[in-house]
Structure I
């Protein structure tokens, strides 16, 4: 029997894109499987209710269930630190590891780690979010030393609705920020269809795409002691 590697993914309850995308990405890795634990997330807003959805206790309850499955790494497959602040995810990961014994990461921390590894300082930002959420994300990246050359967002707050944004819409936004000079493009949202576009757009536009699902899969594999290189058909970030 092939030795198994189990990756735990903490998942927003209304997300319908990250699970099938993650499974498709891992399909070519024998013995590697992803396992998902949901908690309640329905809106992306800066309201009291919107922010309260990301209380750490909710993550820890879901992570505890993944610990029962003996996952070798646990990832928050979500982007809330984009507007809550990067330190929020650092603290979250520390609590998850302390509670479960598993190394932990998040989509935002994985994205930022890759930016630093690749020497990215200027980037383009593509999201489905509202103006105020987008502004908060830009503020946090600016404070961390990253310069956004161009951005596009769709003004949507309902989390389920992100999954109904077409690949054509995501592609159009990527093309627009590339046309404004962005060579690194962060697609920040794990309920939007960006991962499958990466290889084709990268070759055509001479960019690297940092999709939120892709980056967290890469980092979770690394934390589990696995080589993400075989996923190179999913984009430049996997090429070693």
Structure II
């Protein structure tokens, strides 16, 4: 029990993944519900590891796969692209599916109670994961941008795949965030309403992009604490079957 780095074989290479398992002294030996945590552009950094640890402290197994495992500084130099720009949706899906399979086969995890969350770029990955993998029971993106865009050779954007969403979604937006903007939020809301997909959208006054990240200048404590509390209530309902009053 506790936090550690795991190594998974993915596409003929090795993918690192930061994982957290609830303390048996507090929660028993499981099986536990689990959450995939999708990284922001900075990678599986201090902030993201903190999120994994916080989920484990709430009784969830959690796993944050390193989506940058295919790239190197040399590839970035020769292509003239950043590691984020080198990401392709098809490969992201493979990596998320690998994390899901790891959790579903872990002896401490209940593989039928899986959620996904993510921040910034990870908010986009959360939407993509929720429309691509049928095992998720709840999705909670935080300020995910570029959801209308196709990365790599993808034929459809995450937004264009919204009809495949098969779990409830709770999306957190900063009121002054330019990406996703208030106009983006309206488009997301309209499309999910049209498709009959259950969703909750929350907007936080004066909050900008990355308002959850305590290591960044845009951190806003009030928005961070409220959005996290709402996310825990959301996961409690859909992954633990416990409604919080």
Structure III
């Protein structure tokens, strides 16, 4: 499964749009006071990105960060460069620096959480998704929380979040992407995935009747949802 929370980043950006417009004259003055060396490294970075030379881009970012150590945009760009290269420990360390002075930086929380997941450290990823949900009420973040709680065998907490998800006003329109066996991505209603997860939780706690009911509800919505099909078949053996 491959889910992204890009909408969160967009909402965060939009929420500060008005503030940014009000502060434009001050920002312009700050831009005018930047040193020539800053613009040299800034041009270095932009040119390296233009030519897809990400090693040089990271080098330029390091220099820019040394000049502006509290510029979260520069550090976030560096974190994403590491993430895109699959260097997850480095991604986490850069994100930690961002979160040290902006605790609810949604982009850093997300990159850090996904990096922890990719390293198999689900117990470390879960708190980040909890913070994202508390800051944004994101349905995607709540689903990720529930799924990680299932993986960590926190079935009671998982069940509570499943109930919240199923009664959420946005659930009827929410969609989620799954990677099929042929490596192709396919979109399904998120409710189908949540019902499947509900079935999995009930199976684990020995409530097979509720598990079967949840799988059948999922298949009533999306008959081609393979996970619910296979889970139901396994339950009926």
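Read the figures in this text as sums done on the coordinates, not as results from a lab. Quick caveat: nothing in here was measured; it's all calculated off a predicted structure.
To test your reading of the models, identify which of I, II, III gives 11 for relative contact order in percent (Cα under 8 Å, 6 or more apart) when calculated. The correct label is III. Hey, P(r) over Cα pairs in 10 Å bins from 0, in percent, for residues 133-180 alone derived from one of I, II, III reads 25, 54, 20, 0; which structure? Label of the source structure: III. Of the structures labelled I, II, III, one was used to calculate helix-only ellipticity at 222 nm (-39500 (n - 2.57) for each DSSP H run of 4 or more, over all residues; to 500), giving -13000. Name it. Matching structure: I.
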